[in-house]
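Rule-based calculations on the coordinates, nothing more; no lab input. Note that the structure is a prediction, hence the values are computed from the model and not measured. Cβ atoms are built from the backbone, for glycine too; each structure is taken alone.
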Structure 1
Amino acid sequence: MEMAAWRSNPNPFSERALSSKGNQAVSQFIVVAHTQRTGCDVAIGPGPLSEVLTAVGSEVALPCDLQPGTMIADKVQLVIWYRQGNAKPIYTFDARGRPLHQAIPWADESVFNKKAHFHYDTNPPALRIKNIQTSDGGLYKCRVDFHKSPTRNWRINVTVLVPPTQLTILDHHGAEIRDQTAGPYLEGDSIDLTCLSSGGVPPPRVSWWREHALIDDSFQVLPDGSVRNVLRMKNIQRKDLLTMYTCQASNGHVVAALTKKVILDINLPPLSLLLQGLNHAVIAGTRTHVTCTAIGARPPPEIIWSKAGQIVRGASTSTSSDGNTTISELMLIPVPEDNERQVVCSVSL
């Protein structure tokens, strides 16, 4: 079927957006002209087609131009709404013998249940439907009868999106990450983070973002309707520490995206380990203050002292408030037998 965008001015609501009040989702429509009839055209009849995209629970506006197609002034007599699948009209706006502001509305409440109302005085005029559900989706037709001018018909195809309901992030072992922290891993590890989206009509696009940058928009729709995106990270480095990764599921710009975040935690060795206090000769029997400073380790390391291969105990340890620097202090009292013996500080992560 061929389809061409209609971008001329005969239809005053061509390519115009309608938005609902308050915090409800935005509905949009674009007028297009079909050059070939389909089976649904036989039931609904001809007329320019508007595509309306909205979200379940929103208020949607179905446009219907009340201007005659001729250049002469004319009066609207009757507005009739149909929906494909219904044999009879579902809504009428009767202005025969009266002005528009005194027109008599009628709705098939088995279809609308008191949630539809025709607004003739908006630009464009529109049938507004509150709390729209998936059952309200489909092809509608607005028929406008005039006193003198030919009848005009407008078709509106309504697509109702259902947002995804849940996101689950799994670590490289397949376990759910519940506390927004992935890890801790080791520097140099290669890991997978899996995002699973449940619910949503149509199935959403699932993507991964690093901070605010899109890094992976590949995804797979599974047989049960859920959607999966696996983020593969190779050789993670110190620069990846505490990086925020966000999984996002979206099935349309009129529906707010569902997001879930994780922060990458990495255990890191120290960037430097500095022993001070033994860079000069010491005197046997004299107390000697020595320190060992570890910088850049995560988490704060345990510093271990040894002399001639034997563990030395009694050191005190402190860590800076930012966790970046750990200092171990030891008071040594060397004896003559310690001459040329090696004193070592090391870390255990």
Structure 2
Amino acid sequence: MQQWIKEVARGKRGAHDLTYEQAKEAAAAIVSGASSDIQTTAFFIGQRIKTESAEELQAFVEAYSEATEKVPLTEALREKAIDFAGPYAGRNSFLATLSVSLLLAARGIPAFLHSSDALPPKYGTTIKALLHTLGVSVTRTPEEEGAVLEELKIGFVDTERYSEALHRARMMRTEIGVRTVLNTVEKLLNVSGSRSIMLGAFHRTAINKMLPIFSSMNYSHAYIVQGIEGSEDVPVHRNSFVFHVTNGVADSFIVQPRDYELSVEEESFPKQLTLEEQVNITRSILKGDQTSALLPHYNQVVLNAGLRYYLFGYEKSIEEGIQYAKNQLKSGIGYTQLEKWKEWR
């Protein structure tokens, strides 16, 4: 491991990117535990200062994916399922993606979510924490999760339960307190084997590094959203880029909330929510409540649902998707789906 540490940790000017083969060897040593915690920490810090290359990122995604247990799904379900990959560090703003996923599931579109306990540098609210507090089991076996996704068209896994290598890295990541390559890797493990993915990223630099990975992954549809807090949720207080990735090349367009009369002023868009507030807002939105206090969150849910219905081919336009989502919320079908998920055997 020392030879790879020396390459990435020579300082900003002296450090060198590893080739794909070298990075795969370094990643394999870390995943297997052959690299000591001190060596792994030194490597990640050096790589953080240097910044990881696209080849290094691809090698680490592949190494960790190969060592991660998968949810058993039928090929038909994999073809339809969509992997929604948000930041594992958690969020401070509203986790609209959960409500949106429940609406998709109620329509028969398989939605797959994943996270772990909160991680640095943000330590925000995670999908796992939100689901657990809402009463949804976050400790099902792979076989159970496959059955849930088949029956209810929605699923969730705590990725660290499926990846011993990620679990082993938690203490190190907590103690150093900064982002590492794993903050991107964990979003791309595709535990469900879904053929479609929508993931969030904040900086264009990070997006450019991810693009080559999709050429080697078996996705029919891949979208990267420049969403709020680096998530897959487009906000309603500003415009967002959405990138459609095909053969390692990204075409993009801009989502402008005002085009759909869903824009809110930034000052009225809550950006610091507690877990309890997240839970209460999620329940209220799914029940169809439309109070003025909920307007930013309601708008965010219908915009993101409408966008996803359009992108994945279920509606001809974002406008039609938004109207469909509004009708769903009015009916309360999303809350019914949540209750079914909670009560699933």
For distance in nm of label points 7 Å out along Cα→Cβ at positions 52 and 188, which of the structures 1, 2 scores highest?
-> 1
For structures 1, 2, calculate relative contact order in percent (Cα under 8 Å, 6 or more apart) and state which one comes out highest.
-> 2
Entry that produces -500 once helix-only ellipticity at 222 nm (-39500 (n - 2.57) for each DSSP H run of 4 or more, over all residues; to 500) is calculated, selected from 1, 2 = 1
Comparing mean count of other Cβ atoms within 10 Å over residues 116-123 across structures 1, 2, which is largest?
-> 2
Mean count of other Cβ atoms within 10 Å over residues 84-91: greatest across 1, 2 for structure 2
The value 125 for volume of the Cα convex hull per residue in Å³ was derived from one model only; which of 1, 2 is it?
-> 2
For structures 1, 2, calculate distance in nm of label points 7 Å out along Cα→Cβ at positions 60 and 324 and state which one comes out highest.
-> 1
